[in-house]
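Pasting the structures in now, so scroll down.
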Structure I
Amino acid sequence: MRAGSPLEAQISVVVGGGGDDFIIITETKKAQRICQSIVRCFARLAKKFYTVDDNKRGYILAKNRDGVKKKFALVSVSLAIVDCFENMTLNQISQLAAGTKKLAKSKPGNSFAQNRRTQT
């Protein structure tokens, strides 16, 4: 993210979540717009790391850990939007985030998913 970019103005806090996971804390009304911007930007930039043929096919051919040549999907980003409420525990938030991220990852390519739970 470029310093001073329109996307930066939408984000309150970015936290490393371990490995290749990151957490963005922002207002609910800004979440979808941020995800759309990240998905669009990631899709544009990721194409530059592949050949024209790889991009057309939608996968690369490479050897796996056992030395067997196989198809690997192009790199993608999956985002989860989780609404948190005052009475939620960290464990509840974590479980909700994991389920929502799983849903986003089940979609092909770059995607995001949002939980639809409401405060009870």
Structure II
Amino acid sequence: MEAALGQITAYILFFTGIFLLLRFREFSTLVEELLEIKSLFYLICGLYASAGLVIISLHNVWVYDGRLLLTLLGWAMALEGMAYCLLPFPIVRRWARKFYHPAWWFLCGICAIIISFFLLSVFV
């Protein structure tokens, strides 16, 4: 189960990274438009937090090796998604606008691909 969760997370990160590398300008526009529709924003943040909680509940391993990255990723997702849902929307909007620049999303794509390869090396 643990290996499957690590592999699924790695594949999702890989395809997300490829998407961000190929469509980083469109993704920046997507985030701008998402912040205009509050209900959809809260729905996505709730799903994001839920995905993090699933990772935590299935893999909460605090051993200093490669598996720790999956645990930290789950906690980061859960906390970030909950913060977006609980903070006042104007604060979230102001904070998110700092990351509108397409270069930021391109860098995130590269990081996602690197993390996916690391997770695959640990969980295969």
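A short reminder: the numbers here are calculations on the coordinates, not readings from a lab. Given the structure is predicted, the values throughout are model-derived calculations rather than measurements.
Here are a few things to note about the model shown:
- Taking relative contact order in percent (Cα under 8 Å, 6 or more apart) as the criterion, the highest value among I, II goes to II.
- helix-only ellipticity at 222 nm (-39500 (n - 2.57) for each DSSP H run of 4 or more, over all residues; to 500) from the coordinates reads -28000; which among I, II: II
- Value 138, calculated as volume of the Cα convex hull per residue in Å³, assigned to which of I, II: I
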